[in-house]
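Dropping the structures in below, format is structure tokens.
Since every read-out is calculated from the coordinates, none of them should be taken as a lab result. Just so it is clear, the structure is predicted and the values come from calculations on it, not from any experiment. Cβ atoms are built from the backbone, for glycine too; each structure is taken alone.
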Structure I
Amino acid sequence: MLAPDAFFTLYSGLDREGPGLPEDVLWALGVAGTPEAAAICDAGCGSGADTVTLAEARPGARITAIDITPSLAAEARARAARFGDRVRVREGNMADLPGKFDLVWCAGAAYFLGLEAALRGWRGALAPGGRIAFSEPVYPHPPTAAMLDFWQDVPGSVTDLDGIIARIAAAGYRSLGHRLLIGAPWAAYYAPLEARIAKLRAAQPSPELSLVLDSSAREIAAWQASPDDIAYALFVVEPA
């Protein structure tokens, strides 16, 4: 098992902790019809990359960002400080969202709770007409050996789009739209991470940190070998 402290050393100061681009957030806001003065929750906000995009895209919104990791919540809080009181960052469990929201945004983290459990649990956090946007690992085409190997450590089971849609329906929701995150959103995550790995390797890392660096480097190499096979599906859903 990889040491948590070493993991946080690797990710400290990075722009984001998973694949994504600002245009993905903007697409979801449009599909969800999120109003200008919305109440928005960034569930599992990490260091706050998407929190900032949400705040910039909806200047009249009030945003609550939440992450269970103290160091990441602290980074998100510092990044969002320029927005004043309308953006609040909390350290806490995204399974228990504080309030009623027009949009719950969750980038690449719902599967830690289990997608169906997350959607069912967040239903009570939605204001009337509220929507949820989330990204989930997906097989964009029949899985290859490389795809199966890449996702082997993901909690739960990775499926194709039809499998995700079935889980959405089982949780009592319907899809308003989806898009695949392939290529550029992953490069935006992995390029800075690869540079960070190189910097830490040059500083004679501890054995524990070296294990984390090696694991992340293998993940990046696996993506680089099959960039058209590795994907998230970004969905916008509403209660059925």
Structure II
Amino acid sequence: MTDLSKQVKFLKLYLAFLTAAIIILAVMLLLSMRNNHFKQITAERINIIEPNGRLRMVISDQKNQHPGIVNGKVSASRERPAGMIFFNNDGDEDGGIVYDGDKNGAGMAYSFDQYKNDQIMQLQYDQDNDGKGKMTTRSYGLRLWDRPDNFTLAQVIDYIDSLQKLKDTNAYSAGINKLKLTGNLGQQRFFAGKNKNGEVGLFLNDAKGNPRLKIFIDKNDQPVIQILDQKGKVTAIK
């Protein structure tokens, strides 16, 4: 019995020592991880968070890209390009950099979102290919939009969801057209760059999105100034 008691006592001491050693090693590992310097990291997705756990940026491949957050609610799963998605202090998506490209086309966009709404400024490159890698059309430049303050992106999403639930193609098209006519989808007001017609210049739209002024160099290297009415008819050319 004395030998058994000694063995039990030894095992207890050994277990206590082993437990202490594991705890010390774990603490040392955590401390080393906090101060580690990595020359290279290979990952499919990286989440950048605040100390409180709030998401601020996602760097991801296409497959694992974040679908976005609107009004604190994670958006439905959707296909998005690889890149970086940014999130504001409220946790909502507020812009990002995305890119892709293959034999069918290529594109890249750096977007800045209006608070509680979609993008209002974007540096954009867009190219269409013929399926064999040959370019058919290309455009690139800076775009600006107007977005309403009284109709948020969350309301746009809810409205479109309600139209889709109707399962009526005509009703859906009518609802989208109404959304466009009221301006609640936003209107592009400005483009500076090269458009798909090969024109390089400045293109301005009115509050309803109608082209009103074009100042550009055409594909034949001729300078052109066009003033248009609300219906798109050219009223003056220089």
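Among I, II, considering only relative contact order in percent (Cα under 8 Å, 6 or more apart), which has the greatest calculated value? Could you put the intermediate results ahead of the total?
On the way: I: 25; II: 9.
By relative contact order in percent (Cα under 8 Å, 6 or more apart), the leading structure of I, II is I.
Each of I, II could give Cα Rg over 2.2 N^0.38 Å, but the derived value 0.99 comes from I.
Given a value of -8500 for helix-only ellipticity at 222 nm (-39500 (n - 2.57) for each DSSP H run of 4 or more, over all residues; to 500), calculated from one of I, II, which structure does it belong to? Each step should come with its number before you reach the end.
Numbers: I: -12500; II: -8500.
Label of the originating structure: II.
I have 5.2 for distance in nm of label points 7 Å out along Cα→Cβ at positions 13 and 45, calculated from one of the structures I, II. Which structure is it? Don't skip to the end; give the middle numbers.
Values: I: 2.3; II: 5.2.
The read-out was computed on structure II.
Suppose distance in nm of label points 7 Å out along Cα→Cβ at positions 213 and 229 works out to 2.8; of I, II, which structure was it derived from? Derived from the structure labelled I.
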